[in-house]
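Trainee: These notes open a run of structures that come right after.
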Structure P
Amino acid sequence: MTSCYLERKTFYCREWTFVKLSHCLDQRGSCKTSGAVIVGGPGSGKTALCYEIVWPGSGHNSRPQRTLNRRLIAYHFCQAYNTNTLAIPEFIHSIAMQLSEKLSHVSEEFCEKIKYDADIQEAFKKENSIKDPDECFRKCIIDPLAEIKPIPSHCYFILVDSIDETHVSGVKFEKKNPTGISRNIGELLANNHHLLPPWILLIVTVRRQSKTIAKMFSGFRKISLDDLRKSQVVRDIQQYILSRLECEEPLRQHMSRGTAETLNQLHIKSNGCFLYLERVLDGVAAGCIMLKEVRDIPGTINGLYLWICQRFLNNKHFSKVRPLLNIILASEYLLNEEQLYSCLQIAQPSMSQDDFRRRCHLLRKVCLAKEETLRLFHNSFAEWICDVKHCTRKFLCSPASGHAVLALQLTLRGSSLSSDETERLALHLSCLPILSSFTPLLPLWLLDCGADISSVSTASDARANKLILETNSLITSDLTNKLEEASDVNPVIETETTEDPVEEDLYVLAAENNYQLLESVLSNGLNSGL
């Protein structure tokens, strides 16, 4: 199961959403609607809402979400900064394990089947779930759920947050796959939600801008978090501002005669975006922003990001933190400061620890630190600094540069890489800038660094998988060429060893001192006799 990087904060407003979700849940058995889709722009509070459902507060105001939580049987947070949460194999396994735990009081047979059935365990294997994710989802989740008898008297729900989330370097699918095979978690749920039993409701969240994904769930009940035509949304924005003023003394200290007009401007400029309000009010509480400056802040989230960077990260500062941001953007999991320093030393060997700490301190304006790891405060900011239309060239970052640094770091440890690290190396290499003269050399790079390619059967990312297959193909073709050349040069080998082709292969490679290829042949078992 996935955790959520959000820190525990006071949850404000949105009571009406819990009422609507409870209503959808109560009606699940009597209507054809098999789910609900929560939509909203970046920063509208979709993940915070899901966090509150999964881990509800203990106060009196949290009673509706605690009631909902009792009927939650599985959840998943798709997180751009952790690509494991975006991988279909991990998603299927996580949901299945949660179901086996939460439904133990409903059906012991179901739980036993999920944990011990041989066919299900085979389907859980990474290579099988990548090859046919839809079949794996049906075999591991849909079919066992359909076999539960008697049918539970209460309806339950599965919650999946940010089904349209992608890594900044990830492949973005604008159109549905014509083959019908699911390529991501969103497509997997869209293709199979109709098979869920009538006592299970699927609740997903998606950005309002992700129209392709949203259309796949057109039959779902739609709940919008930032539609300002709805009175409850407008009331949420007003209540959020007032609640923070009431609860936080540092904010109240900025109250003055013109505060009401300024707060009204803030309300209008936020355009229903809670993240906009949070960043501005946090800045006011910390003394970084004066409340009267609200009139100078642009009225969009992209405009706010530009204003923040211009205010707190000048040209000199940003040039120092850009290499760090490139690595953070490219990494497929959260890095701590020690790992970041190790990566950065490859590009800038002369950098001292003190200089690195100063750069990390500058990053605190746009990064969150938790459990010694650093990540950008929101995925929309990660997208912003990669889009020159919004961030301008002054603040533009390059994930490709980060991939190059991470690839070099792994390359230097080639022979000691684990199978997961080898897969990551293949991913970083496949994300380098596309150069027609350089791309054909990537399999040679992967082979020459000494990484054990045979340890990676199938990669989750299609680009990394393609590179690994090309590298394995290179090994096979190289072996064939070596054997043919050796046979032509030394016919004695052929006459003496044709009775045992295994010995022939190994003899030729050993005679040429080609120990790397010899080791690869042994580990791959390319000959049937090996």
Structure Q
Amino acid sequence: MAIIGQKEELGDPRVSNIAQNDTMKWYQKPNLRFLYLILVPCGLGVEWTSGFDSSMMNSLQAVASWVSYFNNPTSDRLGLLNAMYSLGGLMAVPFVPTVSQYLGRRWTIATASLIMFLGAGLQAGALNQDMFLASRWVLGFGIPFAIVNASSLIGELSYEKERSTMTSLFNASWFIGAIVAAGTTYGTFQMSSTWAWRLPSLLQLVPSMCQVCFLPFCPESPRWLVSKDRSDEAFAILSKYHSEGENGEEYVRLEFAQIQSTLALEKETAKAFVWADVIRDAPMRRRFLLALIIGFFTQWSGNGLLSFYMKAILNLVGITDNQTVQKIILSKSCWDLLTGVPIALVAPRFKRRKMFLTCTIGTACVYVVWTIASARYAIDKSASAGIAVLVFIFFYSPFYNIGWNALAYTYLVEIFPYSQRAKGIAFEQLAVRTAVFFNTYVNPIALDKIGWKYYIVYCVWILVEITTVYLLFPETKGRTLEELTFMFEGHEAQEKQKRNVDKQLELEPIEPTGHRAANV
């Protein structure tokens, strides 16, 4: 377990040093520029589905035809309609690591996209509540496969200098889907026919369609290829996309040697791909504990109320008009994007611990003021108190985005070695889906029964988050994935890794010509 102020062991810094000294911008490198552009639909686009789903279900509660078609769902039934998405995800998580290891990043994303495509079609064509519930389950079953592999693929393909920024943009892409869903629902909510909710449901298949269409042009993870003894293809990909900068050839030689030696060492310590690795040894237990914590904290920081039950929150301060609710949801989605993307671009430049602490302390302060204003409105129906609640709902987003949105997947990709990365992020998804299932089912019931007093639970819980981050979260900024691989294992493992890299470099280097045809 971490101790306050403990410094984790970091590995051979040669690759990260070359990357940090490279003065060429990514957009000046044609191949790298193409890579980042293709990762938008293939990787970042996965979160469009998540954002679309949350925002659409949030908005549909203010769509009269949806409410009437499903017989004016009670708070517990409404919770089930939302929670079914997470239930599907929970049932998928145990299979994610095995499927990912067998199919690779690209094909697993493609398979997940086809599953979600089917789910969106079923949702749009739902004839009754049971069919709608089934469609929500199918959508939820597909999303963990896509999230785990898309976040990993982005981190494993990106050039080290931009890696943390690219993985930070992954969660920020959530807001694009949220805006499209909120805007579409605002445009259709006054329709008297069922197309008021069927059309937004149908549009949820668009992100999955993007992944299926663009993935053939996206390269596979070099680390997965090396793990499958396809090193020539991996080297070709690294040479094409990572050798355009200053000292590019030396960077690729070192990076490839680090990947090969690190994966070889990982195989020595983890022969079988089994869930028992969660408790295999102290360093691995610590990694999985951090994944569990991140999964719960990203969903139990009060954001679940805003993502799914804005109508109920606004009703507590006297905002009941459906059109006004739709406008506020759309406005907040736009605000989230306007703040989330710049924060995702800036946050990786700072130390991870400082950003997580700023995030948790900021959200705690916002929730305390929000709770006080809600209590004041409940006492005297003060319009100023209602406005204060609305203002602090908007203040909440930037603080949340600093840590749990911008850095969650950046941090997860960094703390797990390749062999356990899919499993680690899947474990985080297990926590996420459990937390969301609880939130989406319990939140509407709690808001209905005890109103603003429910916010006090989050005020107390976020204090727990602050303490946990301070005590347990290590610093990871400024190193490559291979340099971070044995950060918890100690100096001996780091030295062994460096010796293996040096031995690998002494071998005759692989030439980037004459390879088997590879999708690069």
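Trainee: Using log10 I(q)/I(0) by the Debye sum over Cα atoms at q = 0.06, 0.07, 0.13 Å⁻¹ as the calculated read-out, with -0.37, -0.49, -1.35 as its value, let me know the right label among P, Q.
Mentor: Of the options listed, only P reproduces it.
Trainee: Can I ask one more? Figure out for me which of the structures P, Q the number 29 belongs to, where relative contact order in percent (Cα under 8 Å, 6 or more apart) was derived from the coordinates.
Mentor: Q
Trainee: A value of -24000 was derived for helix-only ellipticity at 222 nm (-39500 (n - 2.57) for each DSSP H run of 4 or more, over all residues; to 500); which structure in P, Q was it taken from?
Mentor: Structure of origin is Q.
Trainee: Same structure again: P, Q: which one has P(r) over Cα pairs in 10 Å bins from 0, in percent, for residues 176-335 alone, as calculated, at 8, 26, 25, 25, 13, 3, 0?
Mentor: It was calculated from structure P.
Trainee: Follow-up question, since we're still on this one. Of the structures labelled P, Q, which one yields 0.90 when FRET efficiency 1/(1 + (r/R0)^6) of positions 56 and 104 (r between Cβ atoms, R0 = 30 Å, to 0.05) is computed from its coordinates?
Mentor: Matching structure: P.
We did not get these values from a lab; they are worked out from the coordinates using the rules stated. Owing to the predicted nature of the structure, the values given are computational and were not obtained by experimental measurement. Cβ atoms are built from the backbone, for glycine too; each structure is taken alone.
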